[in-house]
Structure P
Amino acid sequence: MPDPPFLAEHEELRTSIRRWVDAELKPHVQEWEDAEWVPSSVFRRAGELGFLGLAYPSEYGGQDGGPLHEAVFQQELARSGSAGLAAAIGAPMTIATPPILKFGTEEQRRRWVPPVLTGEKVAALAITEPGTGSDVAGVGTTARKVDGGFVVNGEKCYITGGVRADHLVAAVKTSEEGGHGGISFLVIERPPAPEGSEDDPALLGADRGDGITARPLQKLGWHASDTALISLQDVFVPDDHLLGELHGAFKLIMANFAWERISMALGAVAGMDAVLETTKAYVAERRAFGRRIADFQGTRWALAEMGTKAEACRALTYEALRKHDLGVVTPMEVAQVKLMTQRAMVEVADGCLQLHGGAGYMKEYGVERALRDARLGPIGGGTDEIMKDVIGRMMGV
């Protein structure tokens with residue numbers, strides 16, 4: 001029986017996605033981690049199978065599904081054992097394109113949504129800047145109004161998919177004051193990449209005569225996902241690339257956070273499942289002092305605690321997902337599920353590495369990757385400190 005809120009149709013979809021992940025993604029995970037790059041063909045294949053548009057309307061090339069269908073896809077990507085791979089494929093449809101679908105004009109939707117759902121193009125959400133971190137209202141990248149559009153100057157950092165992005169959904173300062181009432185969303189398109197540069201990060205990130213450069217950043221984890229420092233120098237953006245109302249982006253960003261944070265929780269739950277499965281298999285085979293490691297009481301207790309933690313996170317996450325699907329989830333519930341699951345993922349990955357002993361420190365088993373990847377969870381999408389502040393304020397403290 002499916003776990004609520006999932007139904008039989010979602011489990012059928014899960015079977016299909018898992019088959020693809022196991023056959024076409026998992027065998028290449030270490031290769032892509034080492035290359036710090038997922039081939040563009042993978043995006044097109046995901047689009048061909050219809051997986052990138054599960055929650056999008058068919059009129060834009062989607063599958064007319066909903067959040068639960070996309071949740072299944074995110075979970076199965078996380079089961080690949082590479083959060084970087086999951087982020088590379090998932091971020092364009094999960095965090096970068098929803099603002100266009102929700103707040104864009106019909107022309108904007110038809111222009112920018114379908115190519116992302118087919119995997120032909122990649123979108124990136126560009127909000128964070130050097131020195132601002134979680135302070136969304138502190139955006140300093142400027143968009144000066146000129147005839148026919150805006151001239152943008154500034155930097156964006158830690159941008160998932162920023163090197164390969166064909167367009168950026170960027171938060172920019174459009175008033176002198178900036179802040180909550182002075183930020184706008186602009187869709188910044190890049191010119192076509194040079195021929196032969198499809199999977200060459202250096203060429204893709206170079207200035208194409210548009211005043212934009214995207215430099216890959218070296219990270220602790222998420223190696224398969226390109227993460228960029230983006231420089232914008234006198235970049236002209238036409239008027240019809242304004243997304244939503246002028247100075248109205250702050251509320252759009254806040255609206256986007258709920259699904260991003262629930263998505264992170266879904267990934268953490270699936271990630272805990274994956275690393276626990278790997279660890280249970282390892283301790284069942286590994287012997288020490290004449291016994292299987294699994295036969296030691298300490299091993300059973302450690303797995304019992306981690307398994308219980310994972311199930312508690314699953315229950316909280318699925319309840320938030322159910323409420324989000326109904327449109328009734330609250331910011332406090334979203335913050336709670338994000339806070340709890342990301343902490344738990346780090347703890348479970350660390351505990352599983354410990355049960356592997358020295359082998360866990362090696363790349364062979366993928367447990368060290370799980371721990372490295374997990375460490376971003378308490379930072380990305382709103383730090384633990386921000387989540388606790390949101391929760392405390394909504395508790396009336």
Structure Q
Amino acid sequence: MNNACDTTHSPATPDTLGKTPTYSFIIPVYNRPDEVDELLDSLTRQTVRNFEVIVVEDGSQQPCREVCDRYAGSLDLKYFWKSNSGPGQSRNYGVERARGEYMIVLDSDVVLPPGYLHAVAEELRREPSDAFGGPDRAHDSFTSTQKAISYAMTSFFTTGGIRGGKKKLDKFYPRSFNMGIRRDVYLQLGGFSRMRFGEDIDFSIRIFKAGCRCRLFPGAWVYHKRRTDFRKFWRQVYNSGIARINLYKKYPDSLKLVHLLPMAFTVGVGLLAAVMLVGLLLVLVGLMAVSSAGHQACLSGPMASVISGMALMALGVCPLLLYALLIFLDASVVCKSPLVGLLSIRAAFTQLMGYGCGFIEAWWKRCVRRKDEFSAYEKNFYQ
């Protein structure tokens with residue numbers, strides 16, 4: 001049952017009263033009042049003002065209604081509360097109550113630069129589009145961990161550049177943290193599906209399949225906080241890996257080579273770890289044989305075991321060290337911080353192996369055992 005109550009605040013300026021806004025920002029939120037405060041504050045600073053804001057509270061225990069009330073005089077804002085149904089259905093709920101020509105879907109953990117909407121308007125003026133999206137980046141005020149996670153989610157060396165970078169191995173699919181679409185197209189496509197994770201990619205796939213014009217707007221970027229610690233980040237990317245197989249089951253042609261890279265990385269790390277373990281065992285066996293042998297005994301056999309074991313250990317660890325060094329150097333330069341560079345090593349391995357493990361589990365359950373669609377960490381994903 002969706003028991004909804006809504007509060008409509010005053011528009012930002014008298015001259016916009018009664019006018020239909022060009023843009024409607026759709027913001028689903030779940031237990032994030034502080035994030036909503038920062039996002040709404042950034043919306044008050046937009047240089048283009050012909051927009052409304054739709055905040056949909058998705059059954060939160062920590063509502064943001066008081067936060068929205070504080071922006072009554074500065075934004076054309078509508079606040080809705082509804083029972084929890086997930087972000088996709090909450091976006092649909094907001095779009096049904098929006099008036100703009102273009103829907104701009106944002107996650108609650110983003111902050112917009114003042115020129116965001118101006119960049120969108122200029123891109124649409126230059127070349128009209130049915131749907132669009134923009135990249136994300138880390139703000140200088142973000143913690144080192146947040147910057148490292150942002151690097152891992154945007155770097156060519158971890159994602160292949162498919163999240164809006166200039167270098168990329170696959171075409172750009174708008175993501176729900178920064179996605180725009182014409183309202184009539186949104187409604188014709190039926191909005192977001194009921195998928196708990198991967199619903200934005202599902203929507204983007206349907207946008208392309210419908211023949212819509214969809215573009216990346218490089219100048220319409222947002223500051224994206226993402227997860228604040230590595231445990232939460234693991235849960236996120238693990239579910240992303242599961243979602244990729246769920247999407248494959250719906251759209252077999254959606255699975256590309258780049259989507260297999262985290263799985264290949266995860267399997268590769270496992271194989272290298274096995275090689276190192278075998279090498280360590282050979283070293284230990286060889287050393288034990290040397291220590292127990294008499295002074296006159298031939299040590300060529302035990303020493304050969306030690307040398308072979310050390311070679312195997314080097315073979316296992318060197319590729320991982322080289323990749324870690326690459327991440328450290330690139331992240332240190334991009335983020336201008338050696339500390340972020342170090343943390344980016346952990347973030348990169350978390351991103352690739354979390355996604356890869358989720359991908360492998362979903363492949364086993366859905367493709368081999370023919371199980372139904374599922375996701376992980378449902379009870380504590382937001383904790």
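Values quoted throughout were computed directly from the atomic coordinates according to the rules given, and no laboratory measurement underlies them. Not measured: the values here are computed from a predicted model. Cβ atoms are built from the backbone, for glycine too; each structure is taken alone.
Couple of notes before you dig in:
- Of the structures P, Q, the one that 60 was derived from, the read-out being percent of Cα pairs over 25 Å apart: Q
- Between structures P, Q, the greatest calculated value of mean count of other Cβ atoms within 10 Å over residues 145-152 is seen in Q.
- Among P, Q, which structure scores highest (criterion: distance in nm of label points 7 Å out along Cα→Cβ at positions 113 and 241): Q
- Structures P, Q were compared on volume of the Cα convex hull per residue in Å³, for residues 185-288 alone, and the highest value belongs to Q.
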